[in-house]
Every structure is written in structure tokens, then in C-alpha cells.
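Student: Down below are the structures I want you to see.
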Structure 1
């Protein structure tokens, strides 16, 4: 079956939308008031995000490769594993999918946004907020986390592992361990679309008593940190393989 470029781009939109619906959805369930999962903690958030990444890989990965992340798309293109001509379309689809997914989260939890007073919690449903604000250190954290992401993805998908269909599950485990180990300082955006698309949704949605969307942070750390980390991780892995 030959899949068109448009079909691949559409799969990126749909897969990223599902990723954000589930990923931001678990955050909403944990941090907003009067939900069934309120205050259930970081382990629930990281586990939810792990499955949120893994499930859409099974849904659309066979169509377009299931990048769902500009850092992955650009990193793969830099090392010659993805055509540069398709990069813009993939990235646009990822940002739009993330935006729509975030809107669906708001619709789902609208009543709970209304009864939550914590403005930071409301913003945190949509995008990342650093635990300690230090733009340089936050940036480096995102670079490291995303480099590990690309190294992990390339390692898991290496033909010598012959993981087949279990690869998507292993990528979910990779996301889980990054969140558990490296996610504390910044909330592990490790994906510009995952942060900026929902951050824009926060800016335009009629969320009661919300704070600003913190573009001073968003347009620096979770946007460019993952891109730098994605390129770095892909190049490191490729150099490592070439030395063997």
C-alpha cells in the first residue's frame, strides 16, 4: 500500500491530537479540583504520558512513522533518516494536532477548570512550567531529556533489535523513564508541539480566571531546547553507530 505525503501528514495531525488529548488529560485529572484523580501524583502523570505516546504510535505509526514531535522530525532529517521536503508539513501538522488535542481536554474538564482556583495548575494542564525558573538550566534540562529521547528511539528502532510491533510499547517505556528521572526540573516537554500548541490553546480558550500563558518561557525553553536536544541526540547516536 503506497501512502501519499498528505496521508502521512494527516496521520501526524491525528496522532499528535490523540497524544495531547491523553497526555494533557492525565495532568488535568491530577491537578484540577474535584476530579476522580485529584492529587494522585507524579507517578500517575508520567504513566499517563507514557501510554499517551505509545497508543497513538500503534494507531498511526504504520502510516507516517509516528513522530508527533518536531524535535524527532528534525533530528531524523539531520541524520538522513527523513526527507527534508516533508519536514515543514509534519511540523505544521504536529502543532495543529497538539492545539486541537488541548481544546478537547478543555472541553472534557471544563467544569473542573471552573472550580479550580490555582492559576498555575490551569496553565500546567496545557504546557510545562519549571519547578525552579532558571532559563539557562531549564534549557539544558530540555536539551538533555530530548537527546535521550532521540538516542532511545533510534536505539529501540535499530534493525538489530528486531522489536517489531513491540517498539511502540518500548517508546512508551522510554517516555515514562524520562519523565520519572529527568522530568522534575521542567516537566519534560521534550517536544515543541506538545508545549506550544496547548500553550496557544490556553491563551485563546475562555478558561475562567486564568493567568498569562508565559510566552517568555514557552518561546525559549520548550521550543528550542528540544530541537537542539533532538539534533544532538540523533547526531550522537549516528556517530556512535558509525564508530562500531
Structure 2
């Protein structure tokens, strides 16, 4: 379980999030307008940015975990694949996700390499293993990021806009993979795509005016959507089946 106690975040004296206290016990979709603080909240959950208040996982402050312990607990998957070595192969890049499990001063083990290969096979991207990262399409890049999350074997996986800039076919592939991960991981999804959030079918956290509003399974109705987004919505047909 992730527990937030009076979490607040400011950038350059601008308040982004204010006094959020919340227990995240299951899967969660985080929604809100551009600039509302969705990604900021996700990065705070992983201790990637400075914040006031506290974040705990399994009743222990996240700052008390070592980097490797934290990596085994929670991983953050950004909206875009960015690497320092654009010519590293897909297989080599995904293998790096085993770092938290690797013994210090030793190479990656046969087990690490096997998990990497099996993950690529599971996601049907084994054919990309020798491709360089800079040669991938947007859809392929997102699958590689999912492969990294699975290979890292974190208990909690945060996806930040995983279908941004993807065509409908690739969006459907990514959506189905993310939904499948709910059977094995706690999934936190940040998205603007209401169809995707509805398809993933998790509890919902809506961020507005630096505050967070929590909904169980009662978020997707016309009254809520109109009030929160300030526009009228037609039927939200799920398109990822």
C-alpha cells in the first residue's frame, strides 16, 4: 500500500499539489487537465522530486529504502523513451532494468539475461532485440518501456501517458498489456485518454486546483465528467477491447 501524508509540491514558488493525504491500496488511474500535477504526483511517489509531507510504501517511508530496494518496489515509466546511448540494442537496454537485482561488481547473471529474453518474447518483440533504441517507432518504444518494467519486477508500476502520440492500433496493444499487468502488479496509470482509463477500470484520482479527489468505481458518469472537465461528454465507448 502507498500512503501519502500531507504531500505538497512547489516549483519556483508555484504550488502544484497541496496537502494530499491518501491511501492507495489498489490500482489507480490519475486524471486531470494539462499542468494539473499528475506527473508531479507520480514522481513524488517514486521520490524523484522534492516534496513536503511523506510518502510511504508498506508502512515504511520511501526515503528509508535503498535505491535498489526502492527499484524492487516501484518503477516509473515515462511517456517517452529517452536514453543517453541511442545505439544501445533493445536487449541490452532492457537488461539494464535488472540492475536492482544484480550483485555489486558482478556482471548480469544468466537469470537476469533469461528474464530479459522471456520478457521480450512475452511482449512479442523478440525480433527487435538487436535493433538500436533510436531505430524504434513510437509503438515499439512503448513496448520496450513495458519490457523494462516487467524485467525490473517492481511490485508497483506507474505509467505516465503510455499511449501519447500512438496510433489507434498501437494504443490498443499497449492498453491490453497494461490491463493484463493488473493481475501481477499494482498499476498506476496517468493519462488524458478517458477511453483508456475506462478500459483499465481502476479507482480514479482526479487532480484539480492542486487538490486530489478520489473516486472508487463511480467516476465515469456524465455528471462527474461535466463538472470536472467543464465540457459536455457524449457516450464514452470503450475502444480497446
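Student: Could you figure out which one of 1, 2 the value 2.6 for distance in nm of label points 7 Å out along Cα→Cβ at positions 48 and 104 was computed from? Could you put the intermediate results ahead of the total?
Tutor: Details: 1: 1.5; 2: 2.6.
Structure 2 accounts for this read-out.
Student: Identify which of structures 1, 2 gives the largest calculated value of volume of the Cα convex hull per residue in Å³.
Tutor: 2
Student: Comparing 1, 2, where is FRET efficiency 1/(1 + (r/R0)^6) of positions 16 and 152 (r between Cβ atoms, R0 = 25 Å, to 0.05) highest? Each step should come with its number before you reach the end.
Tutor: On the way: 1: 0.85; 2: 0.40.
The structure with the largest value is 1.
Student: Given 0.25 as the derived value for FRET efficiency 1/(1 + (r/R0)^6) of positions 80 and 128 (r between Cβ atoms, R0 = 25 Å, to 0.05), which of the supplied structures 1, 2 does it correspond to? Working shown, then result.
Tutor: Values: 1: 0.25; 2: 0.90.
Of the options listed, only 1 reproduces it.
Student: Another question about this same structure. Given that relative contact order in percent (Cα under 8 Å, 6 or more apart), derived from a single structure, equals 25, which label among 1, 2 identifies that structure?
Tutor: 2
Student: Quick one: helix-only ellipticity at 222 nm (-39500 (n - 2.57) for each DSSP H run of 4 or more, over all residues; to 500) came out at -23500 when computed from one of 1, 2, so which one is it?
Tutor: Going through each structure in turn, the value belongs to 1.
No value in this document is a laboratory result; all are computed from the given coordinates. Quick caveat, the model's predicted, so the values are computed rather than measured. Cβ atoms are built from the backbone, for glycine too; each structure is taken alone.
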